[in-house]
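Please go over the structures that come below.
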Structure 1
């Protein structure tokens, strides 16, 4: 080749390579965004352009404000392109067609504490940049000592709110309410729907609380055959709290659509089909609800005999909510996220949920940075549902599930973006199944879970087409002639799967007899109502030290590696359900 032609060809090749690198290079679209904080987690997202070859990453580090040392966390999760768009629900977040959404959370933080997150965009093709975000985790809501206290007794009309001349009935008290006021409802029955018409202010909520001298009951006066619609209606208001109240004889105990900063704490919701409901977010300002330490009792009974029922303990959408330390039993679903333009940065943790004839919990319609962790589920037809989730990440970690009748994780309706770490599930039948048929599961990750069953055809029978999924380091126990069915291929033994399957190269076989220190065994009959079981590991279990290191999710493990399942060997069980006062 003549030298001139050679130089020209080399120049063109260099130009073309540079152009390709330019298209691949990551370019941020604006600044990274910190999601609304919760008690124990902080989430963030960042949109970038370019990176056609998908080799960019965004590393995450975090530290408490004022500290010098950064700690490593999981990198931001690359959301499947287009999966975040919930077309039928009008997703509020817009990502350019040539862009990528990265999102992720730092978890298990201290409440009411300032943290910094350092995000480092790394791309071999160019575009590397570092940003630091800062936010304070939420504190549990506290009533100001100086809040004016007014007294309320059952009845109607009159009263000034003093202890000698209390308001008679909640309507009279409502008419006089101002931001910062606290109303003490004395024992008795307050008949009819309680409709909230007055809002507080962010630092001056209006508080409706039982006085502590006996049960203060909001009774919608519905019989078992036909119940009025609502017990408490708190829609289109903000900064209103309900504490130590009972609500009964309504179809919906408490409804709080299109509201903000609602608190429901230490209430008893019973003789109701729906506990707490906040599913309408038409303006995008449904934020920062705190639902904690409540007892919610529904009409459903175990075992399931009526097919799919409607009652639900909690239904919630919006952003920045915390649903924690509740006792929820006797509903079709325990606690559910719900579709809206914004379904993000919601935490569901430390709840005790049982006797659910459909799903223990649903993370359905989540968009990103919703988190379900350290809950206990007992006697549930399906465990935790993800049908669908819109891109994620949706984090499901360190939950204990005992006596799940069918699927531990219900990944139907083509979910994308589930990250499922460190859960323990013990059930009758096969350890793990997914019967979604032709509905694809996309861009999801399993790590360090422990699945124990009695017997079945497979250790994991996965009938759904799996696309860009990364499942590994899980433990399986029980009797099954074939270990794995994955994308229409059977892998007879765990050794064969480790050698040939695209997943489970580090799967672990766990002997049921030595799995748990308590000697816990799977239920032999899923239809028999069981009590919660202590499923902390035995020191001789093959699940000990068998996990993969996941920064921030299993820091501080004691052995050679993290253990499989929800609780590290030697750790105490989390607290489930309402806390002592």
Structure 2
């Protein structure tokens, strides 16, 4: 990575000297930030140097074990001397990896590399290497995808620390070939890795060398299988060439150049996330009937930002399976997103049901199937992917119910107020035209309690310049974030009449969705809010959601009972708040669709 521009440009830190009067203060801030960046740069170089020295020691062990005569490949750049503290730990760490197979040794070195990097850098760049048992699970599934690894042409377009390339190399050895040179040439012809980071690219190639030295020792060092390049600008000779595209593509919101934005416009719907682009790249690299097999965040299965990508995937491929993990933290330590393994066949026909699997990671060595079912909807950008028995039962309603919040007379909008953009309009002092702010903390245990937010230090009053974003009617508030680990994903509460009588209007901040009724609503907000508290409504949301966000768009698409069913629910529940009665009434209401 080239840090030179960052180290000498204050604008790199979001500070433009020409746009502020206090140039002295800006220079001080820029100097401090440059020093922090230089420190971070040094930490990165030390992490690379430590892993390089470990690799050198491991390579000596490989040479003794296999008798190969190759020299260790040179790094494409120089590194500083290793600091004394890391030197002391070097041989202790080598003892841990010395007897491991290259794939496992490589993963252990990768973990050390992650640990030595600055946290902010690792999170920003998205350095989270795939655990070996996840890779092995994916490679075990290759045969189910009709991929014969002993003959297939395979590519990992984001090879990172060779988490996939090294075990792939072992599995791709053609057992019919007996001569080590023939084995080497066969692998050179069929296996490709691309990695943008020069150190990671070197390390990936190093691990492939180790595997080939172990399995097919010869006097000739393998040609470079890994190319240090930007995959998104890969040469056209690689397109439509591969039977199998596999990997853990990078992710994160990025700003695209004009040319890249145009090239990938058919998979973008607003902000660009790196792994969106890698999905398209994967299909471009794959042959007709080739397989794209990725582990990624689950975000692309729902939401407006990924709608174009979903439609693109539907047009160009047929899905084979989605495999979700029961826990976010059991696979990639420190990753906040939920993770899914997905597989698609380019240009394939939908001859087999799309299977859904919930995976349980029992340890660092094993993964089991906790639950297997079939998807119920996969068309026009709407993917309904149930991950449990309860979700599967609920998911059938997406195909059966034509009703949703808008069709039965309700509107859903995201809260208008963005606090950091309106700081001068917020405060705890009330003026003549001030109105209360309703925060997500105002929803407490499915009840409306605005004071709970104010007790936590949230600003109480909003003094707007116009009436934009203000509500003067009854409404349901729904929190915009929740996680699958919570007992419920939908947290809602109705704004009380007494609150409206007292304050006349309110504004909701943007971590809240606001549901209001139109003149054509067939039931009251009071009845709707109870339905939203039911288990079946929560299950319906879960099987269509891929992120922690509870967006207005996702709420709008949840199928609802018919008008007759809603009236039945209203009469069945009455004024009761008993959750068992609410759940019974909701099931009866949805049965009216039959």
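Out of 1, 2, choose the structure whose coordinates give helix-only ellipticity at 222 nm (-39500 (n - 2.57) for each DSSP H run of 4 or more, over all residues; to 500) equal to -12000 when calculated.
Going label by label, the one that fits is 2.
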Q. If distance in nm of label points 7 Å out along Cα→Cβ at positions 421 and 509 is computed to be 2.9, which of 1, 2 is the source?
A. 1
Q: Taking 5.1 as the value of distance in nm of label points 7 Å out along Cα→Cβ at positions 221 and 557 derived from one of the structures shown (1, 2), identify that structure.
A: 2
Q: Given a value of 2.5 for distance in nm of label points 7 Å out along Cα→Cβ at positions 357 and 461, point me to the structure among 1, 2 it was derived from.
A: 1
**Q.** Among 1, 2, which structure scores highest (criterion: FRET efficiency 1/(1 + (r/R0)^6) of positions 269 and 573 (r between Cβ atoms, R0 = 30 Å, to 0.05))
**A.** 1
Q. One of 1, 2 was used to calculate percent of Cα pairs over 45 Å apart, giving 21; which?
A. 1
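Every read-out reported here was derived from the displayed coordinates using simple, explicitly stated rules and does not represent laboratory data. Fair warning: this is a prediction, and the values are worked out from it, not measured in the lab. Cβ atoms are built from the backbone, for glycine too; each structure is taken alone.
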